[in-house]
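Structures for review follow.
Rule-based calculations on the coordinates, nothing more; no lab input. All figures in this text were calculated on a predicted structure; none of them were measured in a lab. Cβ atoms are built from the backbone, for glycine too; each structure is taken alone.
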Structure P
Amino acid sequence: MKEQKEKELALLLILLMASFALRMVRLNSGLWYDEIHTLNRFVLLPWSQVFTTMTVPNNHILYTLLAKLSLVIFGEKEWSLRLPAMLLGGITPPACCLVFRKRVKIMPALVAGVFLAVSFWSVWFSQDARGYSAYILCAVLSQALFLDWAASGKKSAAAWYLLCSVAGCYFYFYTGFIIIAEAAWGFGQWLLQREKFSPAIFILPAAAFLVSAGLYAPGMADMANYMNREAHDVGGHWLNPAFIKELVMMLAGTRFLVWAILLFLVFLAGTVRLWRQWAGFCWLNLTAAVLVLAFTWAGHVFIYPRFLAFLIPFYFLAVASSINWLAGAVAKKLPWLKAGIIQAALAAIVCGFLAYSLGKYYEQGKQGFKQAAQYIRGKFPREIVLSYGLASQEFLYYDPSAIAWPGGRLMEPVDLVGHLVVASHPWSWSPENIVVMRQYCHLDQKWPSAGYPENNVYLFRCFEK
């Protein structure tokens, strides 16, 4: 028993070191639109205003406070802005492994942790100067602690649950849907088994939700104005087939749709197996996801797959459970093959695809503003640059001399000829401007993004009349 625990501890330490190593690679790469937006509009605010300013949802308040502290200590750099996300994201794979180990065998728990460490979207969120890596970590801890408390009634589990849940909400307010799912699960258990459970089983998550809502109260007026004014005007990000495709690829940690679909089928099979071992965890994740989708549909607000990023640990645990079951089934049919070897081989195949996608992420990065600015300084140091489209202000972070030109502002030939145009988010370009650019400009360079295609950065040369 002691030897087994020492081996598990050694494996966890290796996973921890590998997780941090993968998240430190290119931590200082260029910031993308949302990071620059968050930095300019929230992180650089005075401390007191961070708590009250929610003009757009980018202010993940607790992350903003940690980022401000990091910038005070280390100065304003890409890596220092992302440092809190990297630290929280780095501990997530081994933390999830420890949580899963309480309910499943060590190998599926460890394999799920390895998948989390290598998944490029997990690394992306760990290198994203916002609250998503904390959102993922706090969601898993909140669900596991809630289920542990419901089973044991320990006050320490209740206290840690409240801490993780409220912190998760203050990192990212969509954690509220996870808390609501917990309250619904608790209420259902109380209705069905009143002799076993007290009303505290749903009152505790309700209390966590109320405390979290109270923390957001100073910025609620800003958020209400945003919901009425802008939340319905983000191009194309709705509940549609494109969203489903992007969600499946995010969960699978890849930009290859065929591979994502195959892995999703493995996930579905694993969910059936996992439900028999840990039904509460499955129920909480799936219910919270349904609540997010229902809110999006009912409120007619935009949605990105990252709003459901809390599903990633559950997804990889189900995949690992499916691999574990398949390895056992094959070993029974072919006794000369050991289940552990089959499981390791299948896990290695999945890791191979994840590692390939992670390599593409390291190569391409989030968004090419920094590369574009460096390219222009090296090749066209004296030319006038128009920063066009949704990110017209954000590109100025790397090229302050550029002229911001919003996507809806009309262009005339005289505005273009003799200049350069840097642009991203094509859905924000007005049709009239596209016509003019086609007539007077040609594409000089393109910096593809490892994320959504809308984050590709384009450089147009408009030197010809």
Structure Q
Amino acid sequence: MTINAFCIHAHFYQPPREDPLTGVVPQESGAVPFPNWNERIHAECYRPNAELGNFNRISFNIGPTLNQWLVAQNPKTLSMIARQDRANADRHGVGNAIAQAYNHTILPLASHRDKVTQVAWGIAEFEFRFGRKPQGMWLPETAVDQDTLAILADQGIQFTILAPWQADQADLDTSEPYRVDLPEGRSIVVFFYNQDLSGGISFDPSLTVNADQFAASVLAPHFQTEKSRRGEPQILMLASDGELYGHHQPQRDLFLSHLLNGAGLSSGLTSTYPGLWLNNHPVRRTVGIQENTSWSCHHGVGRWLGTCPCTPGAGSVSAGGTLSREGNWKAHLRYAFECLTEAIDELYYSALREVISDPWSLRDNYIHVILGQLSAADLVTQAAGRRISEEKTVQARLLLEAQRERQRMYTSCGWFFDDFDRIEPRNNLAYAAQALRLTRLATGHDLEPYALQSLARVVSPRTGLRADSVFHYHMQRLVNDGRILAGD
């Protein structure tokens, strides 16, 4: 019997809106009548979709920063979501939720060590929230390279989801998943979403007014007649931001519910999710990937480097032969952060290698302290294989927390938009200030002058706001506040 199946994947994510020092989400006037955008999106999207049972029928990932906010502010909603995934795992042996790399870092732009940490932290966070190992992982902005895929495979991830233009062949048949072969005999499965359908539901509200009409007139015609005639199973992947369903487009939570629970079946279509599909349908084809590509920008990962045509003026060249000022702040910010990262990491490694044989493995395991599963002192003792001095234990805790802040420096939202004056890049600078202060408390090395010098070239082309000024402001806040670590 021919199987025509469709899968809705929803990427649920919110950037960290909390004040980096206090951990409190500030009042946001644009979210009225709600106090902030998290609360508004929760009321319009996360809660109604959970109450409708939509998380039981879709493929989805929830970013760790959003999970943390839900745990603190709306735990009932997250509990409903986790139960719906668990029901599928109990019924089919595989759940429908997948993990996400932890800090929404653009992984192809990260070092190999940072990629390993981001994947390890994302897996551990998923296991903590959903009570099982993830089969799949969502890559932030679906940004991908071979190294990232190899790390996913090494850590037990079986599949990911990419845009069709991220494959290395044109006219890709997206009605089935592919195997991507990796070095040393490894491989991973990739589901490529259908570009027309995914773009349609994301940007054309008229398509999703009526679920019955959508299933019969929009979705069904995308299945290949020849494949159906041969009895070959097909799966159409539709991927979008999860906030589409009720927040970006009102009442689309109701559209989604009817599509999954009635309209699809009426059109002879079956809803599924990647883990379940792979249980029943072996992958038949292989494909390669286009290195350093993403789903939100057709210029690869340039948007997060400062050289992308998406940024006004970024690709233009001045009379002196240099890139125009409009695109420079992103490139200068990333370069400054990379310089600071090198200095922070060198101090971290040199301070801990005396007592810890593998300081980077220790960092990978620090996620269990972040999640509250054990204390920093217990983690350090386990890694050292013996009890070490209180002074060295405190130093390790400070350095590990500096590494946590150092990871947050690279949250992708800081480079996504064209305006340096937005809160996202300023928050990334606050994380950098916290990383440097913790490093100084742990080692006595003051990297602030180096940071100010590196950041001086980051200037807003709109207002003239300078990154060194923003960094200095946050450093003074930290000094005046007097707290060393969150919760102190």
- For structures P, Q, which has the highest computed value of FRET efficiency 1/(1 + (r/R0)^6) of positions 9 and 273 (r between Cβ atoms, R0 = 30 Å, to 0.05)? Q
- Origin of the derived value 0.97 (Rg/Rh (Cα atoms, Kirkwood Rh); candidates P, Q): Q
- Message: Among P, Q, considering only mean count of other Cβ atoms within 10 Å over residues 113-120, which has the greatest calculated value?
- Response: P
- When you work out distance in nm of label points 7 Å out along Cα→Cβ at positions 225 and 449 for each of the structures P, Q, which one comes out largest? Q
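Identify the structure, out of P, Q, from whose coordinates FRET efficiency 1/(1 + (r/R0)^6) of positions 161 and 441 (r between Cβ atoms, R0 = 35 Å, to 0.05) was calculated to give 0.05.
Numbers: P: 0.05; Q: 0.25.
That value comes from structure P.
Among the shown structures P, Q, from which was the value -13000 of helix-only ellipticity at 222 nm (-39500 (n - 2.57) for each DSSP H run of 4 or more, over all residues; to 500) calculated? The partial results should precede the final answer.
Details: P: -21500; Q: -13000.
Of the options listed, only Q reproduces it.
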